[in-house]
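Undergrad: I've put the structures underneath this note.
Each value in this text was obtained by applying a stated rule to the coordinates, not by laboratory testing. The structure displayed is predicted, hence computed values, not measured ones. Cβ atoms are built from the backbone, for glycine too; each structure is taken alone.
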Structure 1
Amino acid sequence: MAKTELLYGFHSVKATLKKSPESVLELLTQQGRDDQRVAEILQLAENFGITVQRAKAKTLEQMLAQEHRQSDINHQGVVARCRVQPPASDQELTTFLEKLDHPPFLLLLDSVSDPQNLGACFRVADGAGVDALITTKDKAVGITPVVRRVASGAVESIPFFQVTNLTRAIRQLQEAGVFVVGTALDESACSLYEADLTGPLALVMGAEGKGLRRLVKETTDQLVYLPMKGDVQSLNVATASGICLYEALRQRIGS
């Protein structure tokens with residue numbers, strides 16, 4: 001039997017209806033909610049022949065509390081039960097790269113375990129035009145309803161790969177002609193703003209506090225650091241990812 005999950009919130013549900021309506025098994029909206037955002041959900045459901053059930057707010061809260069073991073979820077009056085779409089694997093990465101008709105622009109995350117951070121990384125990656133987001137299967141968070149909510153629809157827009165070994169995946173990318181840049185406070189690193197980020201590129205970001213693991217760091221083609229002028233010496237991984245991705249985007253637009 002296929003695994004399912006309860007999604008909630010306008011952005012997550014709307015993006016799922018647009019990108020993979022076939023995965024929606026059940027769709028509920030809150031009784032008494034008839035605003036424009038609900039109307040958009042209802043219209044999308046009608047377009048794809050999906051039946052919508054109306055339910056009391058309490059019913060939606062109970063459904064989510066039972067599944068997620070949390071009682072204070074802000075569902076915004078929209079809940080959908082969907083088939084879980086498994087992430088792509090190592091074996092599919094090479095095929096994905098071969099099908100791209102432009103230089104790859106990828107974001108790799110090393111051992112990021114906080115769903116809020118992963119969701120925020122998805123969101124900034126989508127904004128910067130990243131082709132795919134790659135994480136590890138172990139010691140890292142996967143796609144969860146929290147990730148989807150924070151990502152505001154970006155999970156459904158960006159191909160997602162979970163690989164067994166990040167170092168091996170980096171070598172796989174390098175063999176495909178991708179230049180791999182890691183972030184680290186290291187003597188061999190140069191400033192982000194001195195690096196050439198215009199070609200086939202993969203940016204590798206480490207979890208806050210730990211940074212990149214040694215083997216991952218050693219496998220990259222180049223290390224960069226973010227100049228820090230205050231007392232704080234590190235940034236949240238999503239914030240750092242946003243800075244690096246948008247610097248790469250700035251260079252790529254101008255090249």
Structure 2
Amino acid sequence: MDYRDFTKKELADLLDIIQACVQSRSEADVMRVVARIKRLLSADNAVCALGDASTGRLSKILNLDYPDEWGGIYIGERLYTKDPVIRFNYKFFKTHRWSEALHLFNGKDQTDLMNRATDFGLNYGISSGVNGERCRGSIFSFSARQDRFEGRHKEILDMLTPHVHQALIRPSERAPGDDKGLSAREKEVLVWMKEGKTNWEISLILRISERTVKFHVQNIERKLNAVNKAHAIAIAFGSGLVSN
């Protein structure tokens with residue numbers, strides 16, 4: 001990702017949204033975050049959900065402003081079992097335009113579903129999600145009447161999705177003593193990661209090899225189910241493992 005592609009205001013918005021994800025503690029907080037992402041993408045509608053990553057069966061849906069009538073049809077007729085966007089998301093878990101999903105899953109049921117969606121103004125869209133722990137996979141979908149989603153919008157979602165996923169699945173309270181299985185040394189490394197130190201700098205501070213630091217960082221990311229360092233730090237903040 002080339003951050004030079006974004007304006008200063010967009011970069012500031014991205015950082016603010018990530019911070020809001022870290023501080024999120026309720027579904028209402030998540031909805032406010034999703035609304036901000038919708039504005040950043042210039043989308044018309046937004047919805048997010050959790051589902052079983054192995055089956056794509058949805059277990060929680062937070063609808064920001066998708067048409068209620070379409071939502072009733074979608075759930076009532078269990079269209080999520082046919083939705084090409086759902087299938088694509090829970091198979092690949094990567095940011096994609098809806099046209100990409102329909103290109104891959106292009107049976108009659110899928111084509112008919114997407115055509116029905118256009119009757120409600122859901123003509124074009126972009127979606128992303130994360131394959132979380134315990135098979136809890138997320139999906140975040142943004143739609144528009146006009147085809148306005150570009151490569152830069154994919155980059156925005158690539159950056160934000162891990163953080164808003166964590167906000168969506170975060171329990172209201174962290175269980176006392178829940179250290180996510182981190183060792184004492186991993187907790188030390190995590191503290192310095194939070195301070196923005198590089199692996200090399202951490203190796204000097206803790207007097208261990210850079211290779212050993214890298215090993216601990218990889219363990220931290222794995223145990224926290226994080227996709228990268230920044231995501232691990234955000235999870236650690238949200239779980240109370242580190243503080244400001």
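Undergrad: Out of 1, 2, choose the structure whose coordinates give helix-only ellipticity at 222 nm (-39500 (n - 2.57) for each DSSP H run of 4 or more, over all residues; to 500) equal to -16500 when calculated.
TA: Source structure for this number: 2.
Undergrad: Which of 1, 2 yields 6, 21, 24, 17, 15, 8, 7, 2 for P(r) over Cα pairs in 5 Å bins from 0, in percent, for residues 170-209 alone, as computed? Present the calculation step by step, with values, prior to reporting the outcome.
TA: Numbers: 1: 6, 20, 26, 25, 17, 5, 0; 2: 6, 21, 24, 17, 15, 8, 7, 2.
Derived from the structure labelled 2.
Undergrad: For distance in nm of label points 7 Å out along Cα→Cβ at positions 58 and 90, the calculated result is 5.2, so let me know which of 1, 2 that is.
TA: Matching structure: 1.
Undergrad: Which of 1, 2 yields 0.60 for FRET efficiency 1/(1 + (r/R0)^6) of positions 18 and 146 (r between Cβ atoms, R0 = 30 Å, to 0.05), as computed?
TA: Details: 1: 0.90; 2: 0.60.
This figure was derived from 2.
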